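None of the figures in this text is laboratory data; all of them are computed from the coordinates on show. Just so it is clear, the structure is predicted and the values come from calculations on it, not from any experiment. Cβ atoms are built from the backbone, for glycine too; each structure is taken alone.
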Structure I
Amino acid sequence: MIKNVIKRDGRVEEFSAEKINSWIQWSEKTVIPKDFNWSTIVLKTISTLPEQVTTKELQEALIRECLNQGTWEGSRMAGRLYASALPKELYESRKHPTIKELHVRLYEKGLIIDTSAYFTNEEYDEINKMLIHRRDYTYSHYAIKQLIQKYSMQDRVLKQSYETPQFIYMRVAMQTYMNYQGSDRLSKLKSLYEDLSHQRINVPTPYFSYSLTVKPNTASCSVLTCGDEAESIGVLNTLAYTLTTAGAGVGAHMKTRSLSDGIRNGSIKHAGKVPYYRAFANVMRSSMQASRSGASTMHFPVFDPEVEILMGLKNPLSTLVNRVRESDYAISINKPFVKRMVTDKPFWLFSYKDNPELYEEFYHADSNKFDRHLEEFVMQNPEKVTEVKASDLFSNGMNNRLSTGRLYVHFADTANKQTPYKDTIYSSNLCMEISNVTKPFKNHAELYSDTPDGVVGFCNLAGINIPHIKDDEEYEQACYNALMMIESGIKNTKFVFPALNANLKDYRSAGVGVVGLAYLMAKKHMSYTTQEGRDFIFEQSEKFAYFVTKAAIKITEELGPCKVMDNNKYAEGWLPMDDASPAALALTTKSLSYDWDSLREDMKRLGGLRFSTLMAHMPAESSSIACSLTNSIYPIRELSLTKTAGDSSNKWIAPEATKLAKWYEIAWNMSNEHHINNYALWQIFNDQSISADLYADRTKTVNIPMSQLFKEIVYSAKLGLKSHYYYNTLTDSKESTEFLETRIEDNTEAELEDFDDSEGCDSGGCTL
């Protein structure tokens, strides 16, 4: 039992329970209910501590006891205690330093640039007045912990952090407007800070990690393609190193010949893709970023002669020579393959070397053309193809997908249909939410050109935290600020190679997504699985896309369209819903609510948009924790989870879990039909893609019927999905090593009725 408390200055005071009880006053203006059992927490805490403790030990013990409650309210109270201790912990003072004082200190430590070149002392005084540190008290404990441990400026070797949450948010705001020349700079900076501080905008990791640093690289995602030449493949590895050290995740695609193909007029046999994949993966994993290691997803088409090997590279049961686990993988398919898969028809593998034109047609929106020409090629060149059963090929892929969760699926024809780009999209990115144009670089010399033929697909991300938006005015402003943050990120990013700078600034690809859908639906008592819930999701999807597009038009009026609009459908007044799947539109009973025609006319009048793309629904796995929200558009997996990263762990609790527990839907309890419906409703208005997770609860059904997986692919293709991301499996200690029943049910073929995009769902052809 505590008798004495040692103050930070060394003074010893008699313990006072009344003084501790007064701390509960901190929670009066928060979501913490008045009946929060603070007295019990105090009693448990003081009963477990020795007779003499420091104030720090006492506070840490109170935080632990709050967290031991395992409740949302306990986490919020722990957050208040944690936030109150931060100034003493970081600055050895009850007060925060001024932001100028802090930035001088960070500059002296070599962590940020000399900001005096961008902000005067008078501006610093005004910025300091904008800071509202008490907002830290409104965040949950796990949110503050995420911000401090992962996103604060720090010495990661010494594990010493230097910024409290408000300083972090202000640093991002200052980075955004450090080069802005308008007289309204400070008012714009304040508006962005307000949105960040109130957590209306979700900030991706690169903005947190690199704002005001010597390398302010903010592109979260990059997509690469190489050609069938040794020099082009070499450039791919150079780009992998360059981009991962700059903080970007990487998606890649190698447009190359295959194993045993001839090289140098047949004097050498090609070693295949595996050695190149291994070299690429090693480059990625050996390069550390500010708060994470480099990561990549390699894409390959389903017709690649090495496809059986490539699908198993992640599988620990694969032979060592055919195992490259340091990367993730995605298989690109199209609707003709899906038809052959389900109807148990043959399919053919062929090398890029033998028919480059057919290779390219696979990625066209009109995939039926590919199918016709494939059959013609087989008839004329039987020696250049390998016949396989499409269903067997798919079954092998799905076994690998379920055993690792990390063989993703890319719907190549849909990605090239519902897109503003007129050039080819070969792959997605690391997390499968990006659909950007890529072109191979021929050699390293091209990297030094301001007008390269090669194209790296970059995308800068941001999120709108929709549960924190109270009205349309706030929504529109948040979208504007998110896009201005992206605009600044694009403008200020500088790569060592001029070609990359040209790619980034010519295309100016933005990927704004949604965060917190599950929380919003729980607050509104909406279900993912009902018609009412689907209608609600449709309304949210339309609202989001409308305000993002409207904000983009406003920025275009201020700054002009980007350079590639002469080859982009936005300049023609195109909108994603123009190419949306009729089957997806049939999921809702609602009609459009916003004036889209005026936006079309604005885009045509302006000659397009400032950004070549606008939207992408990313996972937001880490950044959503910092905002005390559910991630992306997914339902939650549990009401509380322990999330680990490196040697750190963080207990996440669903927002308002105590009050809303019965309204939260658990992902494992939903069929994948409902998950796919959710993604499809968001895809209607989305010009890029979605990190679309699927789920399997194998504690209830150990073996997953192959027919179920067939239906999920067919249904996703019908509804216009562009990608599948993780296939998450919930298991217990008795799990089987057999993942799939390979039997195909007799009724599976019926899923292909009226598979043409021009048809809707009335026929029942898209019924899962």
Structure II
Amino acid sequence: MAGNTLETGRQIFGVGEPLTSIHLITKGSVLAEYPGGSYHLGKGDVIGISEICSEVHILSYTASEDTTIFTYSLNSLEMLGALIREHPDVSRLFLLSLFRQITLLLEQISISEMNCAVMRQNMMEDYTRYNSLCSRYRMEPQVFEDLESTDPRLIGETADLWLGSYYQGLQHVYASQEARALLTDPGVSMGMLRKGSLDFIKTVNVLEEHYNLRTQIAQYYFNSTNNGLFDLYAALYAQLGASVEDSRTLYAGLERMIRQYEEAPSMYDKQAASRIHIFRQQSSRPVVTQKEEDRREAMNAAILAELSGSLDTILEFSGLGPEKASLFRDLIDAYKALEDRNSMEAPCARLRRQLTEEFYLLYSALFKRSLTASALPAPVRLFLYFGYVDEGLAGTENSITLYLLASHIRDTGNFRVYTFYHWLLAIYNGKKIPGRNEFDEDFLDYLHKEKSKGRITASQMSSLEADPMGKVDFELKNVFPQVNKITFGRITTFCPVFTADNVMKELDSSYVTVTQISKALETIKSIDYSAFYRESMDYDHINVMGKELIHLEYLPDVILMPNVGIRGSMWQEIEGKRRNSPARMFLSIFHMEGITTSLIRLTGEFRWEMCKRIQGSRWNDLSERSLTSEYTDYIQFYRKNRDLSREAKEKLRTSLQRAKNSFREMFVRDYIVWILFEGNGSPRLNKVARKILFTYCPFSSAAGDKLAQNPAYTELLDRQKILAGQKLHRLDMLTRKLSNSNIPIPETIIAEKKFFERKV
């Protein structure tokens, strides 16, 4: 072992250099850099310990200040094992440094995912806006090819988010005295080091994929041919002039592109800086009249005045006792005072947990008070809709935006889209039943369980069954906390309070509307038109229809959670135990990903779970043909499938690893490809997967017509038309029979004919 002092700025190791030693930092600090980010190592950390399962360095290391290191040779893992056996105390240092480093990286995964989604959505919106303006002013737009390849959902590698809590827990374990027993066994230490290193390497690979995707998206803004989105916007702005109304939209877009560049200039074309400089020299801001400016300032001042002292207003309205109100205020003050609200340090994590618990108690109290209130104060509405608590935490601009958005929110239940507050109202008013808890128990199941355990009597159970507030409480306790965290996405740093820290793009553009959801569902149905249809029997006309099955459509309920998030949740495929009932899908009300892509994923999950529900215990039994049984068989035995090429099998092997051997996840990824690519005439699936998807998620006739000339689909389309024709023939025969007998033709027959006509 040898000591060495490194001067500030010296590169210790670069990416790709052989890993032949690890280095304990005894003084100073070192900057570790990975694609798209970095973190610091300090005294007690070990350079290279996280890379021991790699033959080369996958990070670069540079001394941030004068730094002293001690070097341990590492020609093999066996040499590391021998060192640990000889010096057991050293393994604690190695493990703690490894756990800290991987925890730091895992914290970045969700942020990196969100940055990818936001950047991609911004690009798609910018391109759509550009095309719209070109159409308005009769200009020929520049065509961008292969935009679909930038979809973050198509990234192969993913990381296990639960690992963050796992390694954070291990840090606490190995830092305590209780770790002595573990440290006496070198096999345990080596096992932890190797597993941690493999997880670290995988996480770096995921972050690199994210970075490469963002770089790819960046090229659509600035490229060497000077026809990126920035250049096109700038040219259009110059052509229209600053006085045209649309110029404000263009200028705002250009300013956002510039801010995006300034946040990560390394991803962009080398000439981007000079083109931005030229634009700023040659262009002036769009004209805004003083009258408009004064009106806007007056409106904003009035809104901020109404929101002044929001926390006091919220707590006063809630009716919480002075002790509880004081506790919540103290927690908010402590949260506001944090330098880094997403820190993984124990005190910060503990504060987030306490604040989260009290937040849900406050939400429940506010909901109950809202039932009898003649009007809701603005801060209370913002709390119930968005999780807003304080104008300081939210930020001035965000607070104004939240106020304006809230003023336009109405009960949207008629469209099957609800804010979470309106969803609770629907449950309270008996229009909806509470969801299932994490044990897959619905409200009635839960009550029966409580009764069987002697916790409630039969009369109490009967009373609770009819208690609307009891149903709401069940939803608040069993669905709200879990789903709010899931949709937020960054589980390890979750806190339900709305803060500016979590806003990664303009609130206006990330706000989820009924129209957006409607359009997304129509996009899905234009390809997979039968996605939300269920087979049923027409019991009202059983004497006429017999056992002839009909198809009924049940569009999902979409509930918007009060957070700024990146994920959706397909919480349950049916209501209670009724198969013919809508699914429940949850999204963040401020969704940082594309709505369409998120709903495609949720629909894929719905397809899988609904099939499992229908098939029951035999969902994977190939003797009963179904989506889940055929797809499971396909994945389980792909190595023996003669219809798959060697390349297809290798791709499946890799995909299965990336999906963590989850058959459902494999199907969902194929379903995304099915809707985004296959349904638009761009074959991406192998022929076995394509046949399964075509059988159980068939194209509409409109989508099929576009593919009719493609040999990959010809046989499948022909078979679909034959089967649909046979069904239509039976329905025609039934119709004639009823007409000849002067029996009125049920509406269900007419609807069923229309359903199958969409296949022909």
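General observations
- Looking at FRET efficiency 1/(1 + (r/R0)^6) of positions 40 and 728 (r between Cβ atoms, R0 = 30 Å, to 0.05) over structures I, II, structure I comes out largest.
- Distance in nm of label points 7 Å out along Cα→Cβ at positions 168 and 712 derived as 3.3 - corresponding label from I, II: I
- At a computed 0.05 (FRET efficiency 1/(1 + (r/R0)^6) of positions 232 and 672 (r between Cβ atoms, R0 = 25 Å, to 0.05)), which of I, II: I
- Origin of the derived value -12000 (helix-only ellipticity at 222 nm (-39500 (n - 2.57) for each DSSP H run of 4 or more, over all residues; to 500); candidates I, II): I
- A value of 12 for relative contact order in percent (Cα under 8 Å, 6 or more apart), calculated from one of I, II, originates in structure I.
- Percent of Cα pairs over 46 Å apart from the coordinates reads 23; which among I, II: I
- Structures I, II, by distance in nm of label points 7 Å out along Cα→Cβ at positions 272 and 696: label with the highest value: II
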